Structure I
Amino acid sequence: MERTVPTSGNEDIQLYMRTYYSLLRSSREVSIRAVTEAHMRSNSALHVNANENEVDMSAFFYSLMRLPDCFLQHVNLVVMGQSWPVFAENGYPDLESWTEVTAAARRRRSFFDGKETLAVFIASRSDIDDLIPILTAYQIEYDKLHQLLSSNNMIALLDKADQNGKLNDAELATLVQHTQIDLEDLEKLQKVWGDQSVANFKHISSTPCTISIRSLAGSFVNYKRATRRWWEGIAEHCQNIKFADRPVYFVSSNTHSLANLVSGHARLLENELIQYVEDGNSAELEEILNIQKRENATRGRRDNLLYYTLKKYETVDPERVQARLNAEDQIGLSRINTPQFLDLEAQVIQIKNFDAEHLDERLNIPNQEKLSNSQAIIINIDYPLGMAAYQILSEVSRNIGQIKGIFIMGKAATLNGRIGDVMIPNVVHDEHSSNTYLFKNHFTADHIAPHLTHGVVLDNQKAITVPGTYLQNHEYMSVFYREGYTDLEMEAGPYLSCVYELVRPRRYPTNEIVNLTVADFPIGIVHYASDTPFSKGENLGSRNLSYDGIESTYASTIAILQAIIDEECKA
């Protein structure tokens with residue numbers, strides 16, 4: 001059944017996308033400035049002050065956190081490719097000798113040549129739809145900062161500042177006075193930059209920014225080839241598992257929550273982890289622990305704190321990471337990375353090894369004997385970006401015996417909730433295919449709410465899958481909001497397009513209302529809110545989800561794991 005999709009506000013987004021895709025067809029690099037006008041015309045909800053003279057610090061933070069640290073002072077050219085051979089064939093044969101670099105808030109494999117070029121691996125066209133607006137927003141706001149900081153007064157101020165540290169309180173106050181940037185934003189910027197703060201401010205004041213970008217290849221075949229090789233890496237690592245004969249639960253979540261719930265490692269280290277907090281290693285964690293003690297927190301909330309602390313605890317000593325990996329190996333959890341193709345960790349977990357001794361106490365095993373005899377496995381992947389979700393689920397499905405369930409947990413923007421709330425949709429409109437998918441979500445609020453203390457669970461929601469975080473605006477969102485869509489995210493639509501191909505004998509359609517309630521396996525989709533785009537400037541650029549999201553993350557993961565256990569324990 002075809003449907004008419006609202007287009008008001010979307011035409012400018014589509015024009016923006018057509019603009020940068022047409023430029024990327026060039027065989028040479030093109031300047032990001034060529035798309036700044038289209039970017040500003042799109043009126044992105046994450047870049048509300050793009051057209052204003054004032055610096056949009058929220059957008060600058062958002063972009064800055066999704067680019068490697070080397071970017072600000074060094075990078076002038078960004079080169080995108082899908083695999084090592086693609087880079088080699090296009091003039092970059094020595095990429096392995098470059099320095100691998102990472103961004104704080106975006107998982108995307110990147111290499112820096114030590115001079116001015118950043119090579120970025122892309123897994124699907126969604127990486128392009130994510131990266132180009134990030135670079136464009138960064139360019140626009142850098143230009144504003146450069147203009148503000150290049151005055152004689154600012155140059156003199158920065159010349160006098162400590163060149164190996166941060167601006168002091170008096171210098172910050174002067175900067176606020178001359179730039180009209182909020183003190184809170186400048187302090188946040190210094191927190192991110194650390195001892196490089198003064199050096200970075202000086203660089204912005206003295207050096208104009210001109211970013212160029214080049215796409216080496218963008219064929220669908222190359223995307224599929226990279227995904228196929230990613231799967232081959234998993235099969236090679238798990239040679240003792242005949243995937244073609246095994247039933248599989250596919251989970252898209254993260255690399256920590258599922259592993260923590262099944263291994264029991266963090267709970268065994270409880271005394272050490274609590275002592276680590278009480279020793280003052282993290283003011284944030286110490287405050288949370290004290291609150292939990294005053295409130296006589298439940299065992300579950302205590303465990304959430306342990307899980308969150310474990311990651312910080314491991315950064316002190318690499319041997320602690322190995323101890324966790326050993327504990328995971330003992331319960332049959334394998335971690336597989338094939339970053340030369342897709343920078344996407346997979347975990348293969350054998351369900352027959354589950355037992356109450358290791359599992360989180362919030363989980364219930366109705367029939368241990370059935371569970372111990374299960375031949376099913378869980379394939380959990382670190383949730384991908386956009387259309388990479390379709391490619392990965394398609395590849396996994398072609399290589400296994402049976403899909404027993406598909407469970408998706410990820411971040412989303414909410415139009416009617418708060419950061420940390422949980423949303424459970426049963427309708428998803430996909431901007432990639434223009435389809436509206438109707439499905440029976442395995443989860444309801446009752447599956448999540450018992451494990452939440454602060455957040456709210458909203459089930460029976462309607463979600464919209466957008467092509468990129470910047471590729472949405474208030475006008476377009478308002479149209480969908482009036483139709484009841486309150487959940488904006490990036491992966492559900494591509495996943496459901498693949499589900500269609502698992503239950504129907506043809507490729508997914510376009511611009512239709514699609515009924516997926518005929519699926520003979522459970523489909524569970526849960527999103528926790530990380531952004532509130534209708535609140536001006538409130539996004540993960542201006543606020544770190546941090547511990548705020550840990551409770552909703554683990555409440556959702558518990559629901560997913562309990563659903564899998566219940567399926568395997570059925571009579």
Structure II
Amino acid sequence: MKKVTFREYCLVLQNIRETRSTNSKITALSECLSKFKNNDELFLAAQFIGEGAFEEISGKKASVGSRTSGLAAASFCNIDYDRVFKPCRTATGSSSETIERLMENIPEAINQREPQELLLTDVRDIFEQLFQAGTRAGKEAILWETWKKMTPVEIKFFIRMLGQGSLRIGFETRSVVASIAEAFGKIREEVRYTHMITGSLGQTAILAKENRLNEARFQLFHPLSFMLASPIESRSIENLEEYVAEEKFDGMRAQVHVDGETIKIFSRDLNDVTHSFPDIVDFFKAREMPPTVFDGEICVYKNDTILSFQMLQKRMGIKKPGRKILQLYPVLYICYDLVFARGEPIFDFSLEKRRNLLEQITAQYNLPVTNQMSIENPDDLEFLFQRALDHGNEGLMLKLKNSPYEYGQRRKSWLKVKKPGGSLDTVIMYAHAGSGKRGGTYSDFTLGISVKDDERYEEEFIPIGKAYGGYTDEELKMMNRKIKELTVERYGPTLGLLPKLVVEIEFDDIQLNNRTKAGYTLRLPRFRSIRWDLGPADVNTLKDVEELYTQKLMNQPKQQSENSSIIF
């Protein structure tokens with residue numbers, strides 16, 4: 001039987017991108033997966049669409065950024081990078097799409113290419129070569145030789161796979177899992193569980209194909225999908241007494257895998273951040289624990305006080321923090337859940353049962369753990385919420401007592417009770433096309449604040465953040481109608497607008513960010529209301545943002561009193 005080529009596979013990806021129905025997308029991939037008879041190729045077909053060039057658990061990255069691929073493409077097409085490539089990229093809004101179009105239309109690019117029938121295993125080998133290449137020149141040479149063998153659509157998805165993220169076709173991991181289940185006639189939840197404990201879409205596809213899902217075994221030291229929380233305002237609670245409360249810390253969610261002196265720390269986006277926190281590694285090493293996986297929070301902890309997230313940012317991204325950084329910003333790992341203990345995964349255990357095991361382990365090995373508090377009525381909730389704020393914490397987490405660990409799901413079992421960090425009236429500067437269910441509409445927005453009276457800037461408005469939620473379907477339709485009237489520029493999937501549509505946004509926090517024009521970033525901005533009654537003259541200013549940030553710094557967190565938020 002003829003093998004499925006990389007070109008045929010990429011045409012399936014393009015079809016998925018152009019299809020609006022999620023079920024139709026799932027069927028398209030499931031039909032494609034069922035055609036792969038060779039296990040190596042099936043493995044890669046599931047991996048490439050869901051994880052990119054390398055498996056997440058491999059820790060490998062090709063380290064080919066958009067500038068490297070852009071420079072290589074400009075050279076390949078014999079065009080100037082700054083004067084031709086960059087304006088084309090601005091027009092399309094996508095580096096990979098720009099390269100695809102250049103390959104289709106530039107005579108030099110067309111003449112250099114003689115597309116071949118590459119297989120997925122051939123492409124895997126090229127990704128490995130890029131991983132091994134140590135210089136930009138070496139990587140560009142590999143890109144050149146590869147592109148000579150590919151069609152434009154293959155080149156586009158090849159580049160997107162190198163990004164190790166979304167292929168931007170409106171297809172998430174859960175849809176890949178659903179496609180595997182449909183392709184091989186398996187129950188979707190069983191496939192999802194297999195993916196959870198193996199951490200590999202490719203391995204999951206093979207096990208499903210060979211009817212061996214029950215052979216999947218939990219492996220320590222690969223990241224597991226985190227259980228997620230929903231905002232309390234989006235979920236109704238009928239019986240508060242079915243929940244317990246914990247204070248929500250201003251830190252970084254992390255998973256710690258422990259087996260004796262072997263320790264791994266994974267962030268919420270499933271990256272290995274072990275080297276950034278040697279003090280946490282040493283803390284667990286000293287305890288010589290049996291195989292265990294914790295879910296918890298990394299916080300800067302000094303003088304019995306959890307410091308702000310801004311302090312933790314001083315540690316994030318530093319692969320090998322020096323002694324000074326470790327002394328200035330000491331961290332504490334606070335446990336609040338358990339997903340593997342005593343030789344078995346315990347996802348299916350109720351929260352109460354997991355908590356009992358967690359308390360036994362933390363008491364035995366002297367580990368910090370959150371304090372859980374009972375709730376009987378709204379007055380209890382209000383009291384505990386205010387106390388959490390008084391401690392300098394973000395608010396509360398409400399957790400359903402009988403809930404399993406719903407890895408990768410955002411349901412009603414965990415609820416966030418938070419007070420917004422503030423609100424601003426902003427103007428929509430750019431509208432970005434959505435994907436999936438929101439394909440065909442503009443649902444992501446770049447929001448601006450006023451600097452027209454600010455001597456530091458020549459513009460009237462500068463970006464302060466992006467928001468893509470908080471509005472109703474009807475409000476989105478109304479905004480899209482207005483956007484058509486206000487559009488003055490088009491950059492591929494992005495529209496530049498006249499600054500006349502004002503929205504009030506709320507956010508969790510303001511953070512310094514010198515890489516932005518404003519110098520600040522809003523944490524989790526979302527729509528609060530569309531202010532049809534306001535105009536651009538009513539928009540908040542950069543000076544307003546600076547004042548909010550200054551006020552925040554003045555509200556220093558307090559010590560964590562005994563039996564309030566952390567148990568040692």
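Quick note: the coordinates plus some simple rules give every number you see, no bench work behind them. Fair warning: this is a prediction, and the values are worked out from it, not measured in the lab. Cβ atoms are built from the backbone, for glycine too; each structure is taken alone.
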One of I, II was used to calculate P(r) over Cα pairs in 5 Å bins from 0, in percent, for residues 146-241 alone, yielding 2, 11, 16, 14, 14, 15, 12, 9, 3, 1, 1, 1, 0; that structure is II
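Out of I, II, which has the highest value for distance in nm of label points 7 Å out along Cα→Cβ at positions 26 and 138? Could you put the intermediate results ahead of the total?
Working: I: 1.9; II: 4.4.
Biggest value here belongs to II.
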Structures I, II compared on relative contact order in percent (Cα under 8 Å, 6 or more apart): the greatest is I
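Say we calculate FRET efficiency 1/(1 + (r/R0)^6) of positions 370 and 386 (r between Cβ atoms, R0 = 30 Å, to 0.05) for every structure; which of I, II gives the highest result?
On the way: I: 0.20; II: 0.95.
Largest value of FRET efficiency 1/(1 + (r/R0)^6) of positions 370 and 386 (r between Cβ atoms, R0 = 30 Å, to 0.05): II.
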The highest value of mean projected area of the Cα convex hull in nm², for residues 178-449 alone among the shown structures I, II is in I
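For distance in nm of label points 7 Å out along Cα→Cβ at positions 10 and 186, which of I, II scores largest? Kindly include the intermediate steps, with their values, before the conclusion.
On the way: I: 4.4; II: 2.9.
The maximum falls on structure I.
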Calculated from one of I, II, mean projected area of the Cα convex hull in nm² reads 26.3, and the structure in question is I
Value 2.3 of distance in nm of label points 7 Å out along Cα→Cβ at positions 114 and 202 was derived from the coordinates of, among I, II, structure I
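Of the structures labelled I, II, one was used to calculate P(r) over Cα pairs in 10 Å bins from 0, in percent, for residues 210-297 alone, giving 11, 21, 24, 15, 24, 4. Name it.
Details: I: 11, 21, 24, 15, 24, 4; II: 14, 36, 27, 20, 4.
For P(r) over Cα pairs in 10 Å bins from 0, in percent, for residues 210-297 alone, the value 11, 21, 24, 15, 24, 4 is produced by structure I.
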